[in-house]
1. Work out the source of 46, 14, 11 here, i.e. which of P, Q, R gives that when semi-axes √(5λ) of the Cα gyration tensor in Å is computed.
2. Quick check on the output: -12500 is helix-only ellipticity at 222 nm (-39500 (n - 2.57) for each DSSP H run of 4 or more, over all residues; to 500), derived from one of P, Q, R. Which one produced it?
Structure P
Amino acid sequence: MSDDQPNILAILLIGLVGLAVAGGFAVFGFTTLARHGVRRSEKDVMLRGFAGVAAAAAAAMYVWGALHLVKDESMTTDACRAAVGPEHAADITGADVSYIPLHLNCHVRGAGTYAAAVPDYVNPAALGLALTAVALGVFAAFASELRARDNFRKEKTS
């Protein structure tokens with residue numbers, strides 16, 4: 001099987017950087033929420049905290065998917081055989097790996113391409129969590145701006 005094997009160094013780098021990023025966002029999110037208290041916080045503080053937690057979850061989900069690509073050549077072949085089934089196992093011509101979005105595609109002569117290794121939920125979940133983090137961050141910025149304007153108006157009228 002001629003294939004583009006997953007690069008173990010790329011996966012290791014994704015894992016280390018991804019876990020550091022996830023840890024950083026988690027610390028930011030949870031300390032922001034804990035420092036102010038969820039019930040006593042202003043909206044912008046809560047939104048910032050939850051944005052950090054969502055970003056941490058997105059990074060962790062991406063790392064989880066990348067770990068599924070850690071395979072040697074025989075494991076990649078086995079993953080492809082499992083994905084295409086016994087009827088097409090002899091016709092596998094190769095595989096290709098992509099890191100954005102995460103996937104291992106197995107190519108079968110005359111039958112197309114089959115996804116293998118990375119669970120189907122990983123890419124949509126990581127994207128959804130990342131978009132949620134961005135949206136919460138944008139809403140937090142707007143809420144912070146509105147609070148600053150209200151405080152400025154109150155100081156101006158006093």
Structure Q
Amino acid sequence: MSSKVNEISISYKEKIRTLESQSVKSSEEAAKLLFDGWNINNIGFQETFKVLLLNNANKVKGVYQLSTGSLTGTLVDMRILFAVIIKTLSINIILCHNHPSGKLLPSEADKKLTEKIQGAAKFFDVNVLDHLIIVPNGAYYSFADNGLL
């Protein structure tokens with residue numbers, strides 16, 4: 001009796017666009033880039049988690065929306081997050097989520113999630129450069145700028 005195993009195929013195609021040629025040099029640039037791409041109709045309604053994917057020179061490879069949740073939270077599946085990071089061959093990442101409430105300070109859950117992602121990223125030689133919290137008026141909080149990374 002023979003059994004077959006399906007072969008897994010992985011593909012990634014870089015698109016040539018203005019976004020992908022942009023280099024991120026600060027939390028302010030990252031926050032503006034992410035806010036400009038947010039759906040303004042639901043930024044004050046549903047919490048969403050995104051990851052900004054960067055190469056070794058901090059040039060943008062893309063933005064991936066990992067999850068959308070409720071008014072007060074969203075789930076992050078670590079397996080999907082790292083599948084995206086590895087599939088795109090990203091070296092550096094910036095995590096980002098919104099707080100529909102407008103509250104800029106991170107919760108304990110935000111801090112624990114960031115630590116968990118940082119720990120996993122080390123295994124893949126991926127650098128977590130920042131975790132941004134963006135609120136509906138465009139203001140942001142940077143974990144890196146505030147010494148939490």
Structure R
Amino acid sequence: MKEELGRWNNGRGIDLEGWTSCMGSYPLAVGYLTVFWPEFVEHNGYILRKGFSEQSLRGFESQSGATRKSVEWVMNHLHIVDIHCGDRDALTEDKVVVLGRALKEIYQAKLAWQFPNSPCIVELYEPEAGGEILDYEISFWQARHESVSA
């Protein structure tokens with residue numbers, strides 16, 4: 001980002017907030033809320049992102065070895081690269097790490113605020129050095145599902 005921001009204003013650069021105000025749009029800002037402040041719902045003992053598929057939920061529950069943790073994890077996971085599927089050429093490891101770590105903090109705060117009696121574990125999977133950028137993903141599950149079967 002530093003290089004990109006430095007090209008603005010005839011090479012004098014621009015800060016990230018100023019760049020966002022020049023490059024963004026209100027419709028895009030509203031759309032980002034689904035990623036950066038998602039709606040969560042309780043459903044049959046799960047905490048899930050609003051708009052989930054009941055069919056997918058039942059499918060994951062019926063898989064061999066499924067646990068409430070594994071089902072909640074897969075239903076709530078997000079690959080960071082999927083935030084902008086049409087802009088993958090611009091995605092670098094430093095950007096995916098910044099986004100992923102911020103999302104982890106956001107999800108932790110929102111889940112703790114919205115579900116104070118159902119603590120959740122938020123995980124950002126960061127592959128080993130040299131791993132695939134596609135492998136960066138975030139998800140969460142309720143702590144009480146750590147050892148409970150489906």
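Since every read-out is calculated from the coordinates, none of them should be taken as a lab result. As the structure is a prediction and not an experimental result, all values here were calculated from the model.
1. Working: P: 46, 14, 11; Q: 27, 18, 16; R: 34, 17, 14.
It traces back to P.
2. Numbers: P: -23000; Q: -8000; R: -12500.
The correct label is R.
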